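Please treat every number below as a calculation from the coordinates, not as lab data. Treat the numbers as computed from the prediction; the structure is a model and nothing was measured. Cβ atoms are built from the backbone, for glycine too; each structure is taken alone.
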Structure P
Amino acid sequence: MPDFRVHYLPPVADPKEITLTPDESHHLIAVNRATSGSTVVAFDGRGNEWICELEDADKRAARLKVRFTQKAKPIPFRITLGQALPLGGAMESIVRKATEIGVSVIVPLESERTQVHLDADRSDRKIGKWQTSALEAAKQCGNPWLPEISPVVPASAFMESAKGFDLKLIASLQPGAKALKSVLAQYRATHGRQPLNVLWLIGPEGDFTPAEMSLSRTTGFEPITLGPLVLRCETAAVYALSVLSYELSG
């Protein structure tokens with residue numbers, strides 16, 4: 001894979017030449033040190049990629065000549081992460097790792113134990129930062145598909161409204177939580193195939209409350225154990241998404 005990747009939303013379906021935005025130009029030329037003649041992959045986050053040659057290494061308006069276009073093969077399953085907002089900058093880290101793993105949708109949740117509460121302005125700014133984190137991760141790992149990052153919603157409302165998933169999972173520390181392998185095996189035995197559209201909820205520091213766990217069960221979520229140790233929420237998210245992605249890829 002070429003070293004240089006840039007984000008680009010084309011105004012036409014089949015561009016022959018690409019002029020990058022000032023931000024993308026600066027990052028490509030000043031930060032990544034691309035020079036004229038370098039191979040650059042421009043991608044739109046929707047699976048479209050343009051393999052290009054850097055013609056003009058302008059730090060404010062870099063110009064690329066398109067060699068050819070390719071469409072990335074979509075991931076054969078869809079994972080949605082419902083993540084209760086953690087403290088500090090942990091959500092940015094979670095977004096980065098989720099993008100690297102190939103998550104399709106990230107839904108930030110305000111749960112009863114969430115210690116971060118965002119008004120409309122702060123929420124918009126945070127979503128912008130998370131989108132930037134996802135874009136940076138996609139460039140780094142070569143993922144041509146950017147995850148959709150939804151507005152912040154209350155966890156209970158999201159549980160009640162979540163529809164259209166093959167499986168709905170929630171990480172749980174409570175007794176009786178099942179192993180992921182057993183839940184997937186049961187689904188395959190019942191449906192004769194892997195689940196293609198899976199939702200996984202991860203709680204905040206201190207986990208979801210008993211009331212929220214009870215609501216999750218009544219709205220069709222399967223409680224899943226992540227092992228005997230109590231994991232930090234960002235560790236739990238990466239662990240849960242990794243093992244689920246691995247199992248669905250088999």
Structure Q
Amino acid sequence: MLLPNTKRILLKLSGEVLMGDQQFGIDTAFVDKLAEEVKAARDTGLEICLVIGGGNIFRGMAGAAKGMDRAQADYMGMLATVMNALAMQNALEQIGVPTRVQSAIEMDKVCEPVIRRRAERHLEKGRIVIFAAGVGAPYFTTDSGAALRAAEMKCDALFKGTSVDGVYDSDPKSNPDAIRFETVDYGTVLAKNLKVMDASAVALCRDNDIPIVVFSIREKGNLAKVLGGKGVQTIVEKGA
């Protein structure tokens with residue numbers, strides 16, 4: 001195990017990874033592969049909470065940048081995360097993994113409201129809980145939602161699966177000489193504005209001593225490798 005004594009984790013997936021090789025929307029074949037990865041992690045005995053972004057469908061900040069009211073755009077982004085959560089729930093249950101979706105915006109026809117004690121019970125029964133709609137308020141990203149749920153559910157770590165294999169000192173897509181960190185402390189991430197998660201999410205993890213593990217979810221089997229301590233990743237934690 002990468003982090004000893006880890007029993008419960010929050011897995012944050014970028015909405016963009018659900019696109020697969022598409023330019024927009026949900027690639028159901030790729031979601032099925034992600035579900036297999038999540039199932040394999042659950043089968044090791046871990047209790048898993050999931051948070052999925054909505055950038056493959058609609059990103060609130062992008063909408064605001066084009067002139068939309070920021071709050072309105074953020075609410076639209078929250079609805080996109082519910083769509084992604086339902087897609088993942090379907091994929092997981094197709095392979096026999098019991099799953100519940102809890103939304104910070106109540107919509108009782110399709111999912112439960114966020115109720116911490118009910119979520120605790122689901123996890124105890126071996127179900128995966130997918131938290132949708134961020135924190136339920138505008139001006140917060142799904143990263144903040146992930147950090148909040150990780151703290152609320154007393155998760156031992158927050159695993160962020162993205163399109164890059166860790167945290168770099170600059171953008172590896174534009175700088176081929178960017179250096180990847182094996183470990184980095186919260187203070188450095190915040191001081192240097194490293195693009196891990198937004199500052200409020202990093203600060204919340206710091207204040208609750210929740211390590212953040214950043215890795216690439218696009219590489220097949222990488223979640224299992226990272227959980228086993230063999231994959232490529234960056235761990236954000238308290239400094240010595």
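Details
- Source structure of the calculated read-out (FRET efficiency 1/(1 + (r/R0)^6) of positions 8 and 224 (r between Cβ atoms, R0 = 25 Å, to 0.05), 0.05) within P, Q: P.
- Of the structures P, Q, the one that 16.6, 50 was derived from, the read-out being Rg and Dmax of the Cα atoms in Å: Q
- Structure responsible for 0.15, with FRET efficiency 1/(1 + (r/R0)^6) of positions 64 and 160 (r between Cβ atoms, R0 = 35 Å, to 0.05) calculated and labels P, Q on offer: P
- Test item: mean count of other Cβ atoms within 10 Å over residues 144-151 calculated as 25.9, pick one of P, Q: Q
- Among candidates P, Q, the computation of mean count of other Cβ atoms within 10 Å over residues 96-103 that gave 22.2 used structure P.
- If you line up P, Q by mean count of other Cβ atoms within 10 Å over residues 24-31, the top spot, with the largest value, goes to P.
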